[in-house]
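Next up: the structures, one after another.
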Structure 1
């Protein structure tokens, strides 16, 4: 996250993209009574990370206090969160496809579809110092173009996109959930033109700013740069 270290780098340019953390699978026992994960252990990767921010958003929207009604457990990575769910060490955690297919197969279910809310939020982004951008605008533009071209390519080449995803997951050819994952990311997460808008970091700034005055004081408008996405749009890069 661009605001994660609590330091302001004057003049830094940031290009963000929407990304959702979609699901909060809940444990099998006692998960049908409508109370959500109250009183249980909920996994995050790290304090202040995207999973932490998304989890807090989900809990608050469900009427729970993240600091009082559940125990947030930091596990270091997405993979470790999922493994802890399978091992029974956690009762709930945010997760996304293709992991959610295996979770559902093992008795977990979705108690909150965060991506389905289509909230204005960014999970990941591209960050560069203003000095680098000033000296390498052409290279930065090509980099942004490549991300936009990749999304456009995925939409036209789903079978190949699924195969590439399986390769990087080191998954078997018959592994389940990858077709659904590509559909999910193309339909719910990736934007054809990922304009960075200050409001996309409102939840992150509110969460991190509660304990870090420097983060709270940042004017996000000063650290986003939409000129590269605008240029790509003007040249029809998303239509290639």
Structure 2
């Protein structure tokens, strides 16, 4: 039955096509023995027969054919789904690979930066040494004192107002009992005292310089003590001189 239905289907299809051709031909050739109206009726018959054969074919189609058709459709759908899935997986893999490459790049840059930091030598900042307070003589000796007094006197020839203020501020900041804290402070006090004593400043600054070097140099070389009368007398003179000097020199 299924074969018969197929035969009817193709016969009616061929009949429809042939009738349409004849209708066109009869319209062109006026003396054609079949008139368009007659052919139109035939065309309608063939169309009805075609529809009937199609319905008949669907009704008599074997379960095997239906199953084959359905299997074919299912296979197409599965193939389409597999292609879509494969495309998604491909995009996901490409994105994953892209992220991994980016991560590797970032890690490499971080590693290079770390290595560069580790390989960069750290240069320790060396404090600047003030040559004015360096002595060649043995500390706490008369020679060391004379060396500092001489340098202060020589430097006073070209001293500036800022250097005078620097010296006055140092003596003021270390008054009263810090002059003898260590060798460094004592050596600076001797130098600054000599600088002020021989400067072209006013008498109060010159007097301050004289008393500053006197209050330290004997104790520095171990000839006197802080409690000695001469040392205390120098401290009082320093105080008097500082009180007369403008505050601008002490800032």
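Every read-out reported here was derived from the displayed coordinates using simple, explicitly stated rules and does not represent laboratory data. Just so we're clear, the structure is a prediction, and the values are computed from it rather than from any experiment. Cβ atoms are built from the backbone, for glycine too; each structure is taken alone.
For which of the structures 1, 2 does the calculation of P(r) over Cα pairs in 10 Å bins from 0, in percent return 6, 16, 12, 5, 5, 5, 5, 5, 4, 4, 4, 4, 8, 12, 5, 1, 0?
2
For structures 1, 2, calculate relative contact order in percent (Cα under 8 Å, 6 or more apart) and state which one comes out highest.
Evaluating relative contact order in percent (Cα under 8 Å, 6 or more apart) on every structure, the highest lands on 1.
Additional query: Here FRET efficiency 1/(1 + (r/R0)^6) of positions 59 and 187 (r between Cβ atoms, R0 = 30 Å, to 0.05) has been calculated and equals 0.00, so which of 1, 2 was it run on?
Values: 1: 0.70; 2: 0.00.
Computing FRET efficiency 1/(1 + (r/R0)^6) of positions 59 and 187 (r between Cβ atoms, R0 = 30 Å, to 0.05) on every structure in 1, 2 gives 0.00 only for 2.
Where does the value -11500 come from, among 1, 2, when helix-only ellipticity at 222 nm (-39500 (n - 2.57) for each DSSP H run of 4 or more, over all residues; to 500) is the thing being computed? Mind showing how you got there, number by number?
Working: 1: -11500; 2: -26000.
Label of the originating structure: 1.
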